[in-house]
Structure P
Amino acid sequence: MNPRRQQQLEALAESLGLSRGLPIEWSLLDQALTHPSFSTQFNYDRLEFIGDSVVRLVASQLLWKFYPDSPVGDYSAIRSIIVSDRSLAQIAADYNLGKYLLVGGSAEKDKNGELSRLADSLEAILAALYLSTQSLELITPWLEPRLCRLAEETRRDPARQNYKAALQEWTQFHHHVLPEYRVQEISGTRQGDADRFKAEVWLKGQCLGEGKGRSIKTAEQAAAQVAFTTITDKKAI
């Protein structure tokens, strides 16, 4: 690694609050900040795969620690928000990761792909730091406070909790299929009515839940919340 790149990576580590002398595998951190458009061989793809699990573990542990009395349904719904690409990209932007990310070719000009690049590179960084120590030692001190703030914001605003994402994750893991939503506009309602749409969510020929809302999206979220709460509380299917 050339000295200039080493200095960049050390500056990033310092911004994360990681002091000099910690056992960081610098080559892994360099790889975590290399987009596939820059190098087809040495890039963050494989690290991102591991980092996805790492960030979920950190999020799960903090929810267990700070909200011990919350039902598992809330855990999953909140986690789906705080580990989403949008949330991770915001954390990455706060640490100015784009400054250190090596991107080549047309991808460098693709502003629409910036969010996913930032989220992916952050996950890859988490993998690099985890593999450096085989622990969360280099991760929890700076990442947990960020995720905690997001979790608290989500708890204060239940509308942000993404039960559709949580339900999809559950059905894919347990049944390897996606849930199906059936939506209809309720007769006699008008635009703006709180119960304008009714949604049902189905899985393997079974209706898991239904909900209403002023839009298709809110009705589906309401149905997903009923379904997810039911299956996680009662292990119904």
Structure Q
Amino acid sequence: MNRVGLITGTRKGIGRYLTEYYLDKGLTIIGCSRSDADLSHKNYEHFCLDVSDEKAVKSMVSSIVKKYGRIDFLLNNAGIATMNHSFLTPLSVVENIFKTNVFGTFLFCREVGKVMAKNKFGRIVNFATVATPLNLEGEAIYAASKAAIESLTRVLARELAEFNITCNALGPTPVYTDLIKNVPKEKMERLLDLQVIKRYGEFSDISNVVDFFIRDESNFITAQIVYLGGISH
């Protein structure tokens, strides 16, 4: 059976990589971002929306169900970050980060979760960050938004278990994407030094964990937060 996956934030970075990775495996992928993606593939469909727009998210999920009848896995990759001292962080930035990272993830979990519950099968993977357990300076709001994702993931795992839906989260160490390209080099080196394995993450490190989470055989794995690079609380 050709599996159907929904990945948010697919225009670039990790989301784009995961989309191409699963398309190469013959899966059907539906993606979204705020603007058009230049990805053309017979098994790919793209929606333009803000992930925190409830009406747009409902409409997107409804369209997918009408066309495919199911969504087998959801990767809540869409996210934004900031690196500022708390004193220098405007409330508008706080609101934007929480809208995308928390509200958007929740909306997709809720709407896609309903579809998965009807089909009695689903795999949800949310995106956390090592900035939360490491308590990184300058990332108070980003880390706090992802701490909310960790809590959401654990509670959803309990709520969705009866429907044969697992819910886990992956916390990547820095991967060289647009999200971190403007961060000073010394800051990144200090972060990498806190890891057990002192290197940048690679896209394949991420897909390796996602592969594990979404396997049929991983039906006993839920409520887990996996940090890359050897990070622990």
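Structure data summary
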item	result
For Rg/Rh (Cα atoms, Kirkwood Rh), for residues 148-211 alone computed as 1.08, the structure of P, Q it came from	P
For 3.9 (distance in nm of label points 7 Å out along Cα→Cβ at positions 4 and 92, calculated) the corresponding structure among P, Q	Q
Among P, Q, structure where helix-only ellipticity at 222 nm (-39500 (n - 2.57) for each DSSP H run of 4 or more, over all residues; to 500) as derived comes to -12500	Q
Comparison of P, Q by Cα Rg over 2.2 N^0.38 Å - largest value held by	P
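Each reported figure results from applying straightforward, stated rules to the coordinates on display, with no laboratory input. Only a predicted model underlies this, so the values are computations on that prediction, with no experimental measurement involved. Cβ atoms are built from the backbone, for glycine too; each structure is taken alone.
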